[in-house]
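Pasting the structures in now, so scroll down.
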Structure 1
Amino acid sequence: MIGVAALASCSPQTASAPRQTIPAQVPDVPAGTELSTAKTSYEAGSFGYAARYFQMALTSSPNDMQACLGLAGSYDWLYRFDLADRTYATCRQIGGETFAYHNNVGFSYFLRGENGRASVSLAQARALRPGHPVIETNLRILRDASSG
């Protein structure tokens, strides 16, 4: 689910180069299906396409937190942290510092190898949703990565 991603099988060592580029254009989709198309692209690992479709969805619905977090998450997987940071700032303006926001920001920091900052963000997510299995898994993976 976009917005509540687990860190499983990710490591900062894989962050050396973008996995894909952001395409200049994507195939047209029927109006109103941009968000579902973005989610499908994201789940398939087509993060460049996902970014474009999430951007289209966010343009159509500027206050859509799911589209915003999906766009930021797509940028994370493309290792475009400059774009991810700007998009996370937009997400914070749209929906505040929610559980999903802090979880995704923590994930972003983890991908960058900034485990201390990841820990802080994930702890903030945990404070908002104590015992949530995704957060508990993410914190365990982060601890394992930090100690190993």
Structure 2
Amino acid sequence: MNGDREVGIDLQSFAVRMRRMTAEFNRIAHEFAHEQGLHPTDVQALMKIFDAPSPITPGRLREELNLTSGAVTACLDRLERAGHIRRVRDVHDRRVVHLHYLDAAKEFAAAFFGPLGRSTDNALRRFSPEELRTVAAFLDAMNGELGVLRAEPGSS
């Protein structure tokens, strides 16, 4: 492990790499937002809706994105108008609304983000399954730490 520090894997160089990758992801997301006439926050909302294991509610989305109710409503209005999502009332409790990512929007996003997917696949192929498990474990741990930071008052 100590040998790794000698090849530029110290905290600062690692942070630089993470910021560089994050900036590139943000650039691509902004291009998608611009092309779709959306706000960058709308793309974040789309990702949350898409990644949710089951349909998410507007209230949960508001919490995830740390937005006001009005901002979430405006965001969902834009996403619905653009044909990305659909709001569906719960059959058992009509007060509850679930957000569904539309299949046509998934196809469009897949086409737009295809080059990113191919680049990711190219990068993945350079590593062994064991190395990828280590990377995945790091990403899971990092996301856990970021979740802790988000939960702490005054942390952001």
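Every read-out reported here was derived from the displayed coordinates using simple, explicitly stated rules and does not represent laboratory data. Just so you know, these numbers come straight off a predicted model, no measurement behind them. Cβ atoms are built from the backbone, for glycine too; each structure is taken alone.
Worth pointing out:
- Comparison of 1, 2 - label where relative contact order in percent (Cα under 8 Å, 6 or more apart) is highest: 1
- Entry that produces 25.4 once mean count of other Cβ atoms within 10 Å over residues 49-56 is calculated, selected from 1, 2: 1
- Test item: Cα extents along the principal axes in Å calculated as 46, 31, 23, pick one of 1, 2: 1
- If distance in nm of label points 7 Å out along Cα→Cβ at positions 41 and 129 is computed and equals 2.5, the structure in 1, 2: 1
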